[in-house]
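**Student:** Got some structures for you, see below.
Derivation of every value follows stated rules applied to the coordinates shown; laboratory data play no part. Predicted model, so just to flag it, every value in this text is computed and none were measured. Cβ atoms are built from the backbone, for glycine too; each structure is taken alone.
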Structure I
Amino acid sequence: MIGTLLMLGLNHSGKQLSADRNFYGVVRTIELNDHTLAMIHGITIHGIQDKNTPSQPTTYFAPDSGVGILLANYPKDNQPAKVAVLGLGIGTLVAYGESGDEYRLYEINQIAIDLAEGKGGYFSFLEDSQADIEVIAGDARISLENEYMANGSHNFDVIVLDTFSSDSVPVHLVTKQAFDLYLANLKPDGVIAANISNQHIDLQPVFYQIAKEFNLTMMRIDNIPDEPNEYLSYWILLAKKPETLNITEILARATTYENYSTDVALFTDDYSNLFQILR
């Protein structure tokens, strides 16, 4: 069982460069030092970029994180990757994008979109990436559903769920019905990667029941940071086909769930209970 998450290196002190408020709260840009900027929503850091190494993925998305290892080694055939990311932050994950890759980023908060797209000149992951990038404004589940109804499956190689690290968890993105939609938009040999690095709730039992419901292979990759601007992270990887995750770099780091059990019931649009998964 994952213990309490220690946010190593988390420091909200620094010079405030911008602050904007909307329905979703206050989003600030903080200068942590003379070459490192962070975007903070409420009390949660949603991205850090070091101007000395601007293309280096940071925080929960470092190269040794679960999602970093996945994106660096999948698809296995070295074909261009088609990736969906739910939760934009400052766009850190597009640093893994290469020429020919397609990254489709879903974000509900317009302030975050503006900053990630370069407002104020603070962050440049989106501008610097070699991938083809499209940012979709609005609720990710509604956007995906509308797109599916209009044009059918996106057939993503990877769907990244990065919406669960703040104090307020969007439960509608982790229900059976939400995963019906994700899986309909995923290739048969695709992977769903979920960031469950949360100080307050343990999402493992929720994802375990999802995996059980849809007969998915489930693994977890933990990353203890050893570089500046990295955070301790826990990532769940889910695949329709067990062989999809037979990647040496993943298997060397993975925790599996053969002996895991939980009393937490499957989350649906009609039922969820966050009190059961409080740390």
Structure II
Amino acid sequence: MDRLSAPGLIVTAHPDAAELLAWDLTDLGAVAVETRDATTLSGPSRVDAVVLIAGFEEASARDAALLVLSTDHPELEICSQDIVDDGWSEGWKKFFAPVELDGLRVITPWMASTGFDGITLVIDPGQAFGTGGHATTRLVLEYLVRMAREGQIPRRVLDVGAGSGVLAIGAVRLGAEQALAVDIDELATRAVEENAARNGVGKSIEARTAVPADLDGQWPLALANIQLAVFADCAADITRLVAPGGRLIVSGILLEQKDDCLNLFSGFEVEELREREGWLGLLLRRKAS
């Protein structure tokens, strides 16, 4: 049998940077990221380093990720290399597991859809936009589930940095009537549309390739699961888009970035703070004046 290969990147980095780099690689389109250290069978030769092996579905996606990563992190050792693997094109699916919360489950199309008494979202991650398994996405879903249980999901929701659309779709399935899902990536826009249709909420979700500065209007609830560096560029616009007295759920923030994040959203009060695996999820309410 022929051995299959996938376009890949091999990144050598300090262990402290591994988790954030894995998240960056996923954001940049990797369908799977494997981390190897000195304890693994074929890890780095140095104990003070880790190797991240990222696989991509297309060489163009790999090359685009290489350009961004090498520009943002010139200190990294990055190698572009095809990854040879038996059955890679299907094997990457094992990296996704069901996400189960209280009354809400997120699965992929290749998982069994039975055996759960609650709302099931079926999300195809496509170019690795995510299904809800990462701690940052799960934090937002936890807030949405709690708000739904308390009858606090508003009629209209804005999802900034929508990716696969899991948050916008979750908000609609949990009670919202309409959601606007925006992302700078046209692939994400298509993924949102396809996943919304897959979950029977295509007419309730508008997917748009845009940034917050492009938007007008205000929403009673906005969701933003993006990194601090991106928040630094768009926090003012996100603030503008949340109605006075409305709520904003922020995620994608590391524990040590809490104060920097809150400084960007000084027009909000903290209602709740949750932590998971070193990441923060903040439920904020915009001050009425």
Structure III
Amino acid sequence: MKYTVYGLLLVLFCTACKSAKPTASANGQWIKLFNGKDINDWFVKIHHHEVGENYGQTFRVEDSMIKVRYDQYGSFNDQFGHLYYKVPYSYYHLKLEYRFVGELHRGAPSYTLRNSGVMYHSQDPRTMPKEQDWPISIEMQFLGGLGDGKERTTGNMCSPGTHIVYEGKLDTRHCINSTSKTYEGDQWVKAELIVLGDSLITHIINGDTVMQYSKPQIGGDVANRYDPKEKQDGKILNKGFIALQSEGQPIDFRRVELLDLSPKYKNPR
């Protein structure tokens, strides 16, 4: 099903009114999280490395794109990485474009083939030990078709160290597929994420709403070697950092923009 962006927002606001009531409208100004020139407003955390170390220039800016590359790596060695925007958000509409390019880097797990994503409501990477592999967060997962004629949806939900409420009940699966179609090759795909604090979350791919869920919260496994103080199972997540992912597959990102929706809500938690 397709909606105009603001028609969809109106639907979302009404749906979520029990947990967050709209007040004065936002100024409607989109923030360019990525300015097309550099990543000075972002910082990196890569598994096996300290926060702030952009090992091998994994994340680099070329041709007005954030490029994720591994040409300065040896074997991949589980060096999963994330590029975090400098401040956390709670209520917002995020939009970006991505495309998969090149070949999976040697040594990367087979499941990371044409696989990446954007993390949200993430823990602050400065609270992550050097050997923590994944941030406690929710992921809007991006997958590309493998050219084998099989369906491979994108805009899915994955949950390292977290759970969500899906279709009215707590769902502890690590990943849940969306209803998107399969996107093959190196085409650009438009992804949007509408986050209303700890209430309604919506995934949109190329203008189609492909998934909705609510109540993101800490719980479960997948994230490893974290500081125990950071993993308070059952804690509802209503804000956090946004991060672009690197996990062995080259990918490009562009037009990363955000509309802050918090002015529409009274006392966002």
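**Student:** For which of I, II, III does helix-only ellipticity at 222 nm (-39500 (n - 2.57) for each DSSP H run of 4 or more, over all residues; to 500), calculated from the coordinates, equal -1000? Before the final figure, lay out each step's value.
**Tutor:** Values: I: -5000; II: -9000; III: -1000.
Source structure: III.
**Student:** Given structures I, II, III, which gives the highest value for relative contact order in percent (Cα under 8 Å, 6 or more apart)? Before the final figure, lay out each step's value.
**Tutor:** Details: I: 18; II: 13; III: 30.
Checked I, II, III; max of relative contact order in percent (Cα under 8 Å, 6 or more apart) sits with III.
**Student:** I've got another one for you. Compare distance in nm of label points 7 Å out along Cα→Cβ at positions 54 and 246 across structures I, II, III and report the one with the greatest value. Please report the intermediate quantities before stating the final value.
**Tutor:** Working: I: 4.2; II: 3.2; III: 0.9.
Once distance in nm of label points 7 Å out along Cα→Cβ at positions 54 and 246 is tallied for I, II, III, the winner is I.
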